[in-house]
Structure 1
């Protein structure tokens, strides 16, 4: 049986709070085993639709910008929707969402809403973190999110 693929798509600036969280989510995916994990910072490059199509699941992360996701992650949603209109198999996949914030944290709802609109299947409750995931609790929540996605994916036929 072919190994399942998880694509971690996130936006992170120089400060790196969301990058650190994405790394922990990816670590959790790997800990569950049976998956390969690729990470893409959409602040550095756009996700190639071939990558999105080959993925069996997505982990989607963003900083909270004025109660909304970062533009690069929004672009990913736009790209997969357009690709689906051209017959590409990029929708209806399991996903988890994560976000960093400076105190609000409501931007995660924009990720969840677009995931629902693109018919993605939520594999676990979203996780947010104020600032970087530095506490043991924040680190474990992030790692567990990745584990949950990989375990959910393993149960799907």
Structure 2
């Protein structure tokens, strides 16, 4: 592994942890040369060969970065960390591994990510749903926002945003 700070390829692993499903290994490393620390993630290669089946029946390779990018847009200016976004994507990927081998419907991915995002932040979820669910009019968006507002998980700081 090459140090992102000095480019040296000698490092030592300080800590190693696997995710709940064992699909991702997080390693904390320290560069032997500059002594700076950085984190790396190891993922199962099989996920890279996974095809996403779109609504129109077309298929495209699964791209983790695309999912992260979509969540970052939905979470823009919301109190959600990059780590929370990463954990949401990992949880969705674990669900994919449990249920699919080679192809996964885009609807399943969207639902899995949406569930995690809804628990993190209701506003970010409504933003995500407005794109993912492809609402055709404002009424559908309002209905979704009202459903989220009625959800008992919504905290008082977010409930005010719906008033």
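Assuming 14 is relative contact order in percent (Cα under 8 Å, 6 or more apart) as calculated from a single structure, say which of 1, 2 it is. Each step should come with its number before you reach the end.
On the way: 1: 30; 2: 14.
Of the structures listed, the value fits 2.
Given 22.1 as the derived value for mean count of other Cβ atoms within 10 Å over residues 60-67, which of the supplied structures 1, 2 does it correspond to?
Values: 1: 22.1; 2: 13.4.
The value was obtained from structure 1.
Say we calculate mean count of other Cβ atoms within 10 Å over residues 28-35 for every structure; which of 1, 2 gives the highest result? Before the final figure, lay out each step's value.
Values: 1: 18.4; 2: 14.8.
Largest calculated value belongs to 1.
As an exercise: mean count of other Cβ atoms within 10 Å over residues 52-59, calculated from one structure in 1, 2, equals 21.6. Which structure is it? Kindly include the intermediate steps, with their values, before the conclusion.
Numbers: 1: 21.6; 2: 11.2.
The read-out comes from structure 1.
Identify which of structures 1, 2 gives the largest calculated value of distance in nm of label points 7 Å out along Cα→Cβ at positions 116 and 132. Don't jump to the answer; show the numbers that get you there.
Details: 1: 3.4; 2: 1.0.
When distance in nm of label points 7 Å out along Cα→Cβ at positions 116 and 132 is computed for each of 1, 2, structure 1 gives the biggest number.
Given that mean count of other Cβ atoms within 10 Å over residues 4-11, derived from a single structure, equals 23.5, which label among 1, 2 identifies that structure?
Details: 1: 23.5; 2: 12.8.
Only one of 1, 2 returns 23.5 for mean count of other Cβ atoms within 10 Å over residues 4-11, namely 1.
Given structures 1, 2, which gives the highest value for mean count of other Cβ atoms within 10 Å over residues 12-19?
1
Where is Rg/Rh (Cα atoms, Kirkwood Rh) largest, in which of 1, 2?
Numbers: 1: 0.94; 2: 1.05.
If we compare Rg/Rh (Cα atoms, Kirkwood Rh) over 1, 2, the biggest value is for 2.
FYI, it's all coordinate maths here, none of it is from the lab. Computed from a predicted structure; not experimentally measured. Cβ atoms are built from the backbone, for glycine too; each structure is taken alone.
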